[in-house]
1. Suppose relative contact order in percent (Cα under 8 Å, 6 or more apart) works out to 23; of P, Q, which structure was it derived from?
2. When Cα Rg over 2.2 N^0.38 Å, for residues 143-318 alone is calculated, the result is 1.06; to which of the structures P, Q does this value belong?
3. When Cα extents along the principal axes in Å is calculated, the result is 60, 47, 44; to which of the structures P, Q does this value belong?
4. When you work out distance in nm of label points 7 Å out along Cα→Cβ at positions 71 and 191 for each of the structures P, Q, which one comes out largest?
Structure P
């Protein structure tokens, strides 16, 4: 069997979110209506996570998560707990090229600084990590949104100039929040942190970048800001900590937000981002070809999101192996792993497939990985 790359935790991985059981979904809706308090909601989540961990282990997948059951949307377990943040409802998704005009589209909330940003002290994700780590002996990871989520959706309005007349100071404070969070998680024993940054994919889509220009931003300069912010955020991690970065093109309720291959951002993102593993969506033609993988440093591992979490149909194992062969033309197979292209429930309601479909997808990932890297 081929050795696993030093920065690759498992050949068979997952992105993080899982379909929430009905009781969890109902609990979150009751919580939103002030009909259920947080301790009671967390108790329901506890039971669901225990069951989910057992089910994840049974699939053979290499890394376990809490399914993101303790958040109602992929970024909400972290950003709202940062001191100085305000959240606003939005009427449209300002930069998306696919969902902005749909009546039933998921509309991300807007994040704005109300006061200077700071970390609350104890690791925001700490209790969630400890709960999972105490239940399973498998590798576990924590997923958190990228620094870009503090800024992108609200554009030029995200930073209150009365609070931050200097944009660099805003980013300094954002990245200090991450340094504190990562240090806190490391102190609890967490050594695998995944940063989710679907916002990077917006720079692959000409429609989205044109909207950025209309909002008064220079897309190339903004992309550099986001890269620099992520690099600063993870710059003080321990050498024993693996940092992954996930890029997808939107996933709410099986709907994508933008399109475009990685070639548009590869020269800036792949060589310059200081991460150990890239988790890259590659489940359909919107992601482009594998050519940009050759720009990822040889010391960095790559988990290919070849299995879609948007649709219930199972991919052919032979097709997945052929796709791995194609990717191996640009990156040594010893550096590669396989996963679903995204989570199964970026928002509360989840994607348009069943739990049985979900577990079948994860079993497929594990089986293909075991077979492909057996020799």
Structure Q
């Protein structure tokens, strides 16, 4: 306790969504990092489940809420074309319609939780939270956006214009975008996107021993395939593409929360060594024993793979709009290769396995991630300026 009887810990309310796995991963990483750093108390709040459930048009009009719609139709089934565009248009319409009630719902959250700082790790509704905080505690509680994407997709998706807040990003492109929106002193650059400390402060492992423990040959190359926290049936397509002429590789399939996919891959009787896993918090362990990353252009997965210096083999088919910036960077930086079809995937995999697999200088630089070490001090600076 301080001399005034108040706790020395600053209460940080982190607002996230379960639409996709990256936002929750960032929120949980923040809690782990800040509690370990000391001086912080952290509360995680799912905006759509805990604050806005009664205002969800998807829940009213369909059998699924907004998060379930995105995870099932866009991520698991891979409908990233017109259906994905329709989802985004409905989501934007939903936000426009919930304006006043949404602000009141967030104001009630602040009254209940009494934050010293609100930190958002999700897009689209940040203006509602900023506006609601303006009328709470005389507007003294600061609001910050921590971006989990590679770059801003379009105007006001992550960073609302004409409002008072702080913003934190982890790539060169997003930093340039922020410079046009917020003044110096209100924007902060991390060295990479925020990852769990396990990806940064990791002990050296005996790769051969780790492979043996996982049932893999220690002397053959290993590729780790990951399509985000909810998996994708695209993984089964790619696994089957190697059936007729398997390359000299062992595959680790990380299926996330898609248990049906994991069961299908396990039952596929693939003619090459493979390890199939569902959701795991040990992604860093499996990447550490791998030689190559295969997956979609998710900013979190790509950032995790880069910390291990893994060459990237990423899917350019049906890329989600917010992930196109990642694909553009991979191609420009020479951080790996891309493929659009299962046949193209098989050829690209063989080429990468036959090459040196050495990362380019720019890819290596992006892999020197220090965000987890930087974020506590950034938040202390924001809190210090506000007097909280």
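1. Working: P: 23; Q: 16.
This figure was derived from P.
2. Details: P: 1.06; Q: 1.20.
The value was obtained from structure P.
3. Details: P: 60, 47, 44; Q: 67, 48, 36.
Derived from the structure labelled P.
4. On the way: P: 2.4; Q: 3.4.
Going through P, Q one by one, distance in nm of label points 7 Å out along Cα→Cβ at positions 71 and 191 peaks for structure Q.
Readers should treat all values here as calculations from the given coordinates under stated rules, not as data from a laboratory. Please read these numbers as outputs of a predicted model, since none were measured by experiment. Cβ atoms are built from the backbone, for glycine too; each structure is taken alone.
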